[in-house]
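Okay, got some structures for you below.
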Structure I
Amino acid sequence: MVNKPSTRTVTEPAREIEVLREADVVVVGGGPGGIGSAIAAARSGARTILIERYGHLGGMATGGLVNIIPNLSDISGKQHVFGLNQELLDRLDRRGGASYPDKKDWGTTDRKVVDYYLDANLGWFYVRQDHNIDQQRVLYSAVVDPEILKDEFNDMVHEAGVDLLLHSWGTRPIMDRDTAKGVFFESKSGRQAILGKVIIDATGDGDIFVAAGAEFDNECDNSRRTAWLAFIWWMANVDLKKYDEFKASQPDKYKELMQELGKLGGYPMFFKGVLKNQEGVVWYHCMQRQPERSDAMDVVELTRIDIRARKRALITYEFMKKFVPGFEKCFIMQTAPQLGTQGGRRIIGEYTVTEKDLETDEIFIDTIAILANNDYHEISAKHPTLCIPYRCLVPRRMDGLLVAGRAFSSADTINESFNIIPHCIAYGQAAGTAAAIAVKEGIQPRHVDYKALRQNLVKQGVNLPDIK
């Protein structure tokens, strides 16, 4: 981490802040968790405002170019994640903006299908070893076009009746002792305020609940992907057939070139894009591994890493174009305007999901999502799913506030595998629904009736287990 120099302080004068809006539910952050929250709250009858710091919605799924919606099924191919996730994919599919295996191939061991995703280097997202049969299977996972996704998110939010404010950075909560009553936000219009009955922190890094003084966990093993930042960019006009022929016919030369690229600071590995009508596009997902955990809350370090990552991308582009057959006419198609933040601060909630939950098969009375457990190999074979309780979205000893997205109450070992885009949408859908119920009943979110919440989610198409 970067050592911060000692700093002087100044006192900010007190001032009156304009209240721009009042609402039932205020969602801070328009990434997957925030979008799920806002749409669900508005559809459930709550007056909802969504504020987002960028000029588009989607967070990591769009601005971060993390356009992968994985683990919708378990290793057998059984789908578990439905609700807004499936609705979104259906909408994208109608516009040619999504790619995923044919339904008949979910769970298949067919080598042709398996090898298709392995050849694209997308195996981590699409292929898992089934230790029950000692064979590789294909998951139901999808990739999406981030530009079409931005437009669909806009449409879904507006159709739901959400009041959307882009270019608006939520900075601090408005607190009445231990109860959140609204948020301050900054924009080109200056500092303004929005008042709400329930505030949902969907910032990903817990910006609001940290400023509110809630308890949180920031521990993370540096060996985990959630400890690193990522820079993602796409290269177009690549002749992949020519590239494949070179790699197969001259493996030693190819290996030598990739080693040289690595020494220069470039990125040897890429994904072959599998989106429809985007032949010849490759995706570079470049982890910025540091000697110590990257600090996504340190603006000095973020600046340093972003500059370094973009320099390394250009090193890669120039090297591949000059030396690697198939890349002679390539060009950089787009780069992510934001670094990929894969993990960060997590709320300490009324329940914390830990590794022990992977093997208990417990169906919580407040289960709000069933997620496929595909990343724990032998455990996955015996325990293919994990139930997520509503309580991990509810802060301890703080009212008027819920959490949606990757900051859910969880151990870092769990967060690494269950903080991905479809999961965050599911957490958001639950948080938004619960917030609307709390407003309607005039109660705090922690007192929402679990049965009513679950019934509402089921009506929205969410897959939940039967509870006797």
Structure II
Amino acid sequence: MDKTRERIIELVAESDDALMEKYFDQGTLDDSDVLPNIGTAIAASKLCPVYAVSTMTLAGLSTLLDHIIEFAPDPAHHEAEHGKNEKGEPESRKYSTSEPISGYCFRTIADPFAGRINVFKIFSGKIGTDATVYNSTRGTAERLGALHTVQGKQLDKVSEANAGDIIACVKLKETQTGDSLCDKAHAIIFDPVEYPEAAIAFAIEPKSRQDEEKISVAIHKILEEDPALSFTRDAQTKEFLLAGSGQVHVETIVDKLKKRYNVEVMLHPPKVPYKETITQRAEVQGRHKKQTGGRGQFGDCKCVFEPLPRGSGFVFEDKIFGGSVPQQFRPAIEKGIIEAASQGAIAGYPLVDFKVQLIDGSYHNVDSDEHSFRAAGRKAFRNAMEKVKPTLLEPIMDVEITAPQECSGDIMGDLNSRRGRVQGMDTWGKNQLIKAQVPMSEMLNYQSTLNSITAARGSFHMQFSHYDPVPGQLAQKIVQQAKDEGRIRGEEED
């Protein structure tokens, strides 16, 4: 307790030169010097008080409100709010009603009765009901309508708002959280708040067809309220992913979906977007011939399949010189190979990072058409897969973990058990910053493990880095799982 008190005294002393001299002379400060200057230290960003308050029992609330009045700086303590004009040049606004109007939307509420409510802090100028302002972030005009103050869930109408006021407007067309509003003749764009990157993602699945129809509208309303939330669709796995700051964050959103919008969903770990590739070169023929009594089908191509470096995708080269395959049918061969590659060769995942050279072929004057050569391309692909030794690729993630220094040994041991490769370590205050590359499949449940190791004092974020081959034993399990799920398709009838 004495150490904490001395630290507060130091921070208060740092906010004023006269107090600093007195502190050096006496080695400490009296309460008569400290208490009146706590507000000065807060205004100078030297001190940031934290209060424990319960919204359920209201314990601590009176103390918080009293100290806001006593210690929190009013807008006049700030020299100005800084931003940029539309040309990107520095611009600022003082907290004064004589300045041009400017404000910042810091919150959006999706009210089931009133609709969307935008809450603003007015930085400068004054504004009245039904005023038209300029949304400088989006470059559009916005009519505000009635102005309100927010009292809990209640909105009270006011006739005007001045610099320093917090107001709410209902049903604005364009404005979202993070947007700046101003006078068009004196435009200014304030830097938006940077929200933390989502740390954990879950695949979200509606429980019923009825929920499926309502889920998109409900989640997009919640996204307007919570910019730290992310909702995306994985193009490869076809799953909807709901990502947030942690498991509790996502579970709270799921609870809100049920209570507010009557939408029930299930959460489960997202599928890993594996891919496939080839490891050897091979020359193959794809020949499609079918006779059904009338006009037949005929397409024939010779292709060379070669592996490419990671991230190269698919490359198709037409190396035919002459007319062994007419020009109009050659794109159909490429389409057939692309269609077959999208279904994979060993576990039903897309096959990537390979090159195909079309070197020869043949055709029939009557029976050849685009469909026949597309089928020939698919058969060339299947024939090649018997020779090029396809293998599985898994996504590798760049992971950054911040945790207390005493936990770093346990964290690195856990990362090694997850097939991770530690890239480096940095000290950040009393915390350790650990950088590593870890397979995505090993990170799906990492949040709970990190909480257990660090007593919930650690955090992490990750982003995609590259694809690497899957070790043989694990690859066999993934292939078997694909068979159990029915992902591997038999050869289709062409």
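Each value in this text was obtained by applying a stated rule to the coordinates, not by laboratory testing. These numbers were taken from a predicted model, which means no experiment stands behind them. Cβ atoms are built from the backbone, for glycine too; each structure is taken alone.
Out of I, II, choose the structure whose coordinates give relative contact order in percent (Cα under 8 Å, 6 or more apart) equal to 24 when calculated. Display every interim value, and only then the final one.
Numbers: I: 24; II: 10.
Here the read-out was taken from I.
For the read-out distance in nm of label points 7 Å out along Cα→Cβ at positions 242 and 258, a value of 1.0 was computed from one structure; give its label from I, II. Could you put the intermediate results ahead of the total?
Working: I: 2.0; II: 1.0.
Structure II accounts for this read-out.
Which structure, out of I, II, was mean projected area of the Cα convex hull in nm², for residues 250-321 alone calculated from, if the result is 11.8?
Working: I: 6.6; II: 11.8.
The read-out comes from structure II.
For FRET efficiency 1/(1 + (r/R0)^6) of positions 66 and 386 (r between Cβ atoms, R0 = 25 Å, to 0.05), find whichever of I, II sits highest and give me its label. Write out the running numbers ahead of the final one.
On the way: I: 0.70; II: 0.00.
Going through I, II one by one, FRET efficiency 1/(1 + (r/R0)^6) of positions 66 and 386 (r between Cβ atoms, R0 = 25 Å, to 0.05) peaks for structure I.
Between I, II, which one scores greatest on distance in nm of label points 7 Å out along Cα→Cβ at positions 98 and 402? Mind dumping the intermediate values first?
Numbers: I: 2.3; II: 4.2.
Biggest value here belongs to II.
P(r) over Cα pairs in 20 Å bins from 0, in percent computed as 16, 36, 31, 14, 3, 0: which structure among I, II? All intermediate terms of the calculation are to be shown ahead of the outcome.
Numbers: I: 24, 57, 18, 1; II: 16, 36, 31, 14, 3, 0.
The correct label is II.
A value of 15.6 was computed for mean count of other Cβ atoms within 10 Å over residues 226-233; which of I, II is the source structure?
Values: I: 22.9; II: 15.6.
Going through each structure in turn, the value belongs to II.
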